[in-house]
Structures are given as structure tokens and as C-alpha cells.
1. Could you figure out which one of 1, 2 the value 16 for relative contact order in percent (Cα under 8 Å, 6 or more apart) was computed from?
2. If Kirkwood radius over Cα pairs in Å is calculated from each of 1, 2, which structure is the one that comes out at 24.6?
3. With helix-only ellipticity at 222 nm (-39500 (n - 2.57) for each DSSP H run of 4 or more, over all residues; to 500) coming out at -12000, pick the structure among 1, 2 it was computed from.
4. Figure out for me which of the structures 1, 2 the number 32, 28, 14 belongs to, where semi-axes √(5λ) of the Cα gyration tensor in Å, for residues 50-369 alone was derived from the coordinates.
5. If distance in nm of label points 7 Å out along Cα→Cβ at positions 18 and 98 comes out at 3.8 when worked out from the coordinates, which of 1, 2 was used?
6. A value of 0.15 was computed for FRET efficiency 1/(1 + (r/R0)^6) of positions 42 and 290 (r between Cβ atoms, R0 = 25 Å, to 0.05); which of 1, 2 is the source structure?
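Read-outs: derived from the displayed coordinates by stated rules, not from any lab. Because the structure is a prediction, the values reported are computed rather than measured. Cβ atoms are built from the backbone, for glycine too; each structure is taken alone.
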Structure 1
């Protein structure tokens, strides 16, 4: 029990309202609760009628009322109004197959005392985290790595995970920074027996994006279905017994979520926006237009955060190397919203499912290089390899020389190979070919016969979304004890989006066409016409100003350079180039800084 409490104490921020524990012969489960539904009787762990099945669940089951009605009709007795209680009764009827009937975001652990088996399950997109370690002494699991550290799980570093970090700026599923610890894949359950047996099964996969429309499907019909499905996905995520609101960036996705909420709510929607002094990062003008149109209770601030303190905090909150700098505004808007609400809806998922990223629009140019003879592309690779690092066009030539359009996509949108080769010591370089990526992401890359746009969209929706975007949203919101719900990642809406062909999403160089055809009449014209902006922060000027000393103190320290991962000379070159303004290297510098901050936090807490 002492270890169980110690593990749960590490994540009090995820559940400041309540804690609970259940210890049985050979099993102990614990929970920190953020009370959202059934505030009075929703205490966890929860059990079935005879106490033979116990569960702890992080997240929400949105279809719990329909499930409950069906279960009660079959004789099950409920003692709470909580969505979590449906899990134990559903398991009694269907075992592990019960997971496929759930609609929500969740990670749960269920103990079956009669069969002496523990069932772990994670939601379809991996919105909620679930780490586990299978050791000779048994199975350990938790929502965050710091819990497993507290339990004494071995913390030997996994070099492969760190190699992948340098390529993607995060550690993708199922890897963790530690060899003994893995992440349960999205849409998967794991069953562990008291005899040490362990098996996993995938219960859901996102269907590959359709390249052509199904027989009988028209664009008009797809737009009509999309409109109804979108509103339903928003509606079921508005169920809460606590104050609820929405993030409003001023972009298309969050604006559509707010519009749908307002149209389905009898009270003004609470909306939250942040801006920066630097105009190119400030979207408050567009957020205000949406807020005014729908009469929301709008809250907005312009911030210039203490970037030094925040960078240090992020390394602790993520618990693993993570270098998506949009975590900064995500943390700030979560902290801001938590002053007023306990639940917020967001627009995450729209770019991945409806071809909103600029990288998708650039794929036609990547395809063009397929028409260039291979001998010419090999010559371009030869030239690129021999050009000095400082030469302009080196990266472009390297990208153009890749054997396939998909490899060009990765070279163009993730860390370039030639730059990693200059920065990293040879033993930290992952292979630069598609075979390596296919082996690393077997569930996220399709067969070679798929179109490159299909491949890219599927990777972004199944690997990058889970490993980057959803990790960012979960850690930054839960660090502030705020629950964030993502209507665009509703399973029914996502499956419909996957059935809509590319040509209806991406038209005349613009993405999200079918989404705007279905719902665009709800947005102000200025929002529809605006250019796309990422949810970013002005790191480039910060690294020449308020963060300059802090950055250099960490990435040029003997402690960091002596780890034997990076080239000290090239790190200094990156810094000098950035200081002079010759190149904007903030992306790489942030990646190095967050890695070193993680190392220091890891050493201090290990």
C-alpha cells in the first residue's frame, strides 16, 4: 500500500479532488481523481455487485448512459451515477471485448479477482496515456513515468527512443526513454495474469484515408453527414457536472467547436484565448470575431511568460524528452482556463483528418521528383553530401534526391538527415531509409501501393497525433488539473472523415474544403479567409533575448556535451548562426535544451 500511495502522490495534479486504493491478493490499484461527473458518489476504485471486479479509469466514457440503460435492462445494479461504473458491468458481460463498445477518451485498469487477471486498455487515439512495465516481480502501470520511477522500475535508458526523439522531437509509441517501460498502443488492450502471462490485442484501427469516394457517396451527402456527426460529437462532450468551456485560438477547428457548442447550449459558452506581443503569433483578433458572433463569455490575455521557469517546468511535466514548443501556449491557455472551468473542448484533430497541414498541400511538388531519372537523383545526393553545411540549397537537394515521395515527405517535414548527421555522434543516428520507418511504425505506415498523400495523412493521424499533439494537450492540461476533450477525434466522426476522398478535402491548394462546405457558414468571413497559423511562440527572439543565457548555460555545458550525444562544435555553430540572424535555428536549439533539461530532471529524481 505504501508504494501504491507513493505512486499516486506523483500525479496529484491529475486528480486533486480525491484518491482511492484497492488491494487484493496479488494486485493493488490506485487512483487520483479529477471529479467531473457524479461529484458525490463517483469515488474510485469502483466494483461490481459482489466485489469481484474492480476498476480505476482516467478519462470519460461519453456513451455511458446508453450503456447503463442496456446493462440495467439485463439485470445489472448500479450504485452511482458515474460513467466509470459502466466498465465493471460491461466487463462482466463481454470480458475484454467490452472495450470496443466504449466511446470516449480513457485509460483504465480492471482487476478480475476470480480469474486473477488485470486488464489495461487505452482509447482509440491514445488521448489518455498508459505506461507499463512487465518485470519478473509483476506488472506495473501508471499514467505518467514519474509513478513508475517511484515504484522502483529499472530506469536504464533506451538509446533507440532517443534516436527517434532527434528525428521527431518526441518519443513515439510504444517507446519510452527507458528500456523496461513501454506505452500501451492506442486502441489496444493488455491482459496480464497472476501466472505472469501477458497478451495484447488491437481492438480498433483508424481506417486508411480513402483515395476515391465509395459507390453512391456524393460530396453533398458527405457534407450533410459531416455536419450532423460533428454536432453530435460536440454535444456528447458537453456533459459535465462542473463548469465547462472551450479553447478558442481563432483558427477554423476551435472556432467550429465553439460555434457548435453555442448552437447547442442554453447559456453563453466560456471561451479562452491567449496572445503574444509579437504580432505574427497573435490570433486574438480572429478569436474575438468568433466570440462576438456567438456571444460567448470570452476571456483573453496577452502574455509574455517567464520563459526560463516555464521551460524548466515543462521538462518535469512531460517526464520524457519532448520538444514541441507549442506546449508553451498550451500550458498557458490551460492555466488560464482552469481559473474559470474544469473542462475545456478543443479543436485538435482537424488538420490530420481533413488535410489541413501545409505539408499535405506540398505533396504534389514531392511527387514531381519521381519523374526525374534515378541517376540524376543519385547525382543530386552526391552533390548535397559534398556541399558545406553553410551552403544554401543543401537541404533541398538532399530532400529531392530521396528514392520515394514518402521519404521526401519525412525529410521535408521532420528533422533533415544531413543536419542530424552534423549534430549527432554516429551511434545516435537512426538509419535514413523507409525500411527503418516502416519497422518503427508498422501500424502507421501503409503498404507501398498507397498514394503518398494517403500515407502522409495516415501517419500524421496515427503516429504524430498520438505521440506529439495529444501528449502535449494531455500533459499541459493535466498539469493544471484541467480536462480537455476533442470532438474532432470522436471515433464515428474520424471514421466518416477517413471515408471522404482526398479530392473533397484538398482542393485548389487549400485543405479542409469538405469541412468548410459542411460547417463554414457558421464562421465569420475573416476567419475563413485568414492564412493558417500554428499555435506557436516567439522562441527565435527569446533565444536572442530573455532565454539566451539560460540556453547557452545548458547546451554548451560540459555536463551536456560530455554525454557523448552531440558534436560540441556544431552546437556552438547553431548558436552563433542564430545569434547573428543568419539562420533561425530555434527549432533545433529548443530540442537540445529540452533534452538537457530532461536529463537533469531525470538524474535528480532517479
Structure 2
């Protein structure tokens, strides 16, 4: 470590950098126009040094898909705009999935930061915009065949050049989206967040008598790398492989993700060779996105405490063959790439479970595993609306505790509150509840999935862009734990109900109801080893049925007294 910083001073300065990013996040959230950003928190912020090394990122908010991809974005920017050609007042923009975070709705805003006339850092954020044009409102369309269908693609370019706005670029962008005012509002919020970073970083340097971030950056990266290497060294050397199946483009089809993790000393090599070829549908995950969720799963397992930065990535090498679903070639369709995030996560956990079983999760139901987009005309305003619905299935169980119900993982976006949805859209949420027996049984059970009934109350038909996963392949358990429930999309549940295609666009008339069933997380350990008292508690709370308690957990509960018959339970559990 640099001799200029003793451990206490380094901790104070490091915390100062994290607080700058925290304030960036608050500024973006509080000034954004769309509920997707201000309510669902689908955005991320980070701070880089002048050499393009990530120093700090959002902690309580943000997507691993954003934050793990941003370092690659900054490196790509250097090829287009060398540091010596950057000026104060520059703002760089892109949403190119193949150099960014994987799909067009994610717009990156990067601002070079200067102090006393010298380039010292970059403030970078990514926000998920409600619409980016293309043939599907909202942009998350799974049945696209190439990226050109999915919306307007913004190459790396300057949106502001030396403080001067390039109005022609903004005209092109607003002319190609369905909600131009919302796009502009969120873009301005993104730029405002970076402006806040510029002000706070200048104050930080001045207060701490620093001329630049170079020495501090070296110290932060060095400590982080050393921490990660120490944790990798604790793992048993060897190769660990795992295969994860996910739903394919059409019902009944599948896609395979295969990962092999090689641990040698303080280094780790992750290889996705053996994964399925890229698809003709929008399910492909660009390498940046695959890399991001690979790193996220590994770091979360071996060292969740060290703040994520450039040093955390140095000991871990990730490889994915070009032309596969985890590293597609241009112009592959990628709008549904988020469906792979929890499968990448689950595959890495499955491999690591062979080395560190006590530090991984069973597979999760996932956030966005059902992420429908509703669009049409709001009769209250007579203006277009687009609502991207973000809700979560159950978290996978852990080695020492149950999974969490309806928990957003691995992305950290949140659900938009029902009250907000019903205020700004012609949608009525008639039911939002946990699904009984949806949690994967185990010694520790997975979290429950949820049921959401959405009623259309628009005079004109509403377009619903369905994009759903885990219809065929639920979240798997670990070490004897069972899988969670599956997904479903049902039109007008009841006697005349109809199952909808999970990856196509449908039109729904006024008065119709769509039911979205989000899956539960996988269990950990054998269900017959679960504490009977915990089973009873779940039955009382409506999470587990009496039937499942007896048949799966082997716990006998009197339905009248709601008490455990311990003798009958012991006998049942001894029965093969």
C-alpha cells in the first residue's frame, strides 16, 4: 500500500469517495421523471479515476449488470475519446449494448471531471429508460430477430462538447421514442447526478489537501485486490463445472449455460465454453453483461464486504466464446438479455457450491423473470403511457437460513408501488400476494413467488409485451433442496382462462385481467431435515399447505388444533 495513507486515513478517504457516489444516486433518483428510475431505482452510479479505473459505486442501489459493465464502457470510451481530447463541459453518451450494459434502454452518461484544469476522474451512470423506440413499447422484446428492431442505437458520442449542447443529437433521440419528455427528463437527471459528483469531488480534494486521485486510487485498488486474492487463496484449488438450463424462445425449448471455474492459488478463471450458440431471438447476453453477473456472483460468495472497484476484478478472468448466448456477435438481438442474469448467477453458484457449499445460494426466482411492459393511451390524460412492471420471485435458500419472499435478486431494482402504478396508468392491481407452496422445499426453504392480477381499465386496447422465464425450468435447489414453483401468464383466470405466450406481444382489451405468477426460490438441504416448528410456522402463515407439510416435509400437523404430532412426524420421517 502507498506510504502516503495509513489505514485509518485510507478508510476515511475511501468512505468519502463512496459518499460522493451515494449523493450522485440520490440526485438522480430525486430528479428523474420516470417511475422506472425514481420508484423502481433501475439505475446505477460510479466514480472512476483519470486512467479509467473504477473507484466507487452505489451500494444500496444499482444493478450488477450496470455496475459490472461500466468499467468496460469507460475503457471503450478511451478508444473513441482519448483523455487529452476531453474538455471541461463534455458529456459522453451511448446505449450501444455491445460496449455497454447489454440492451438499448440502458443509456450511459459519462462526464470527465476536472480539478484546477486537470482531468482527475469520470462520473458515470446508467439509467434504464422507459422507452427507446423500436417496434415494442418499453424495449424489452424477446421475439426480436436483430438489434435493429429493438430501438435507436446511440454510438459513443459527445452530447455536450465543452459545455455546448448538441441539439441535433437530442432531436434525433426524442423523435424516435414514444415518451420524449420523459426521456429528456431522465437524461437531465443523469447529467445532474454527474454535476453533483463534480462539485463534491472538488470539495473532497480541497478539504483533504489532495491534488488528484492517483495515489488514493492506487491504494484503494491495491487493498481491494489483496482482499479478493486472500479469499480466493482460501478456496480449494481445482476445476468446478455446472450446467444450468433456461427456457428457450418457444415453449418446450431450452437453452444451456455451462460454466467451468478453475481456482489456482489467488487466481480464478471462469470459462463459459459449452454454452448454447446465440439464438435468433432477443435472449442473448453480450459479454459485458455476462462478465458483470459472473463477477457479482463470485464476489458476493467470497468477499461481500469489500466495496466493489477495479481491484476486485483483477484476480478473476472471465472467458465466453464468441457466437454463444453469453457472447453473441453483432447484430444479435439482445432486448431480453436480463433473463440470463439469474441463470448466470445460479450457474456460478452451482459451480462454487462444490468448493464452498456454505457460502452460496440456491437458484432464485429472479427479479424481472416476469417483466411485462404495458403501453397505450391513458384515458385520464389522453396521452401515451408506458409502464415497465418490475416484481420479483423468491430468493434462493442459503446454508443457514431461508430465502426471502419476493426479493429482487440479483439485480437491485425494486417494484413500483401499487399506488403509483394506479395513479399514472390505466391499470388496476387487483391482487398482489404470496403464492402458497411456491417456495422450494428444503432444510431451509426458498422464498415465495408472488401472484399479480392486473386489470386493464383503458377505453382503448393496451399492448402488453410479455417477457417471461422459468415457465419450463424452475429455480433449482442445492444439496437435496427442491425446486421452486414455475412462472405463468394467464389471461382472465378462471373457467375460460388462456395461457399467454411468454415471449410475444399481445393486445388486451378493456376489462380483461392478466395474472402473472412469479416463481419461488430453490431450497437448500433435504426438506425432511427442516425443523418441524419452522414448518408449522410456515403453515400458520399460509406459506406452506398442510398437504405439503406432510408429503414433502414429513411433518404431521393436526388441522384442528394446528399443533405438531411429534410421534407421527418421527415415524413418518423414518419411513423410506
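1. Details: 1: 16; 2: 13.
It must be structure 1, since only it matches.
2. Numbers: 1: 25.3; 2: 24.6.
Source structure: 2.
3. Details: 1: -12000; 2: -9000.
So the calculation was done on 1.
4. On the way: 1: 34, 27, 23; 2: 32, 28, 14.
That value comes from structure 2.
5. Numbers: 1: 1.8; 2: 3.8.
Here the read-out was taken from 2.
6. On the way: 1: 0.15; 2: 0.80.
That value comes from structure 1.
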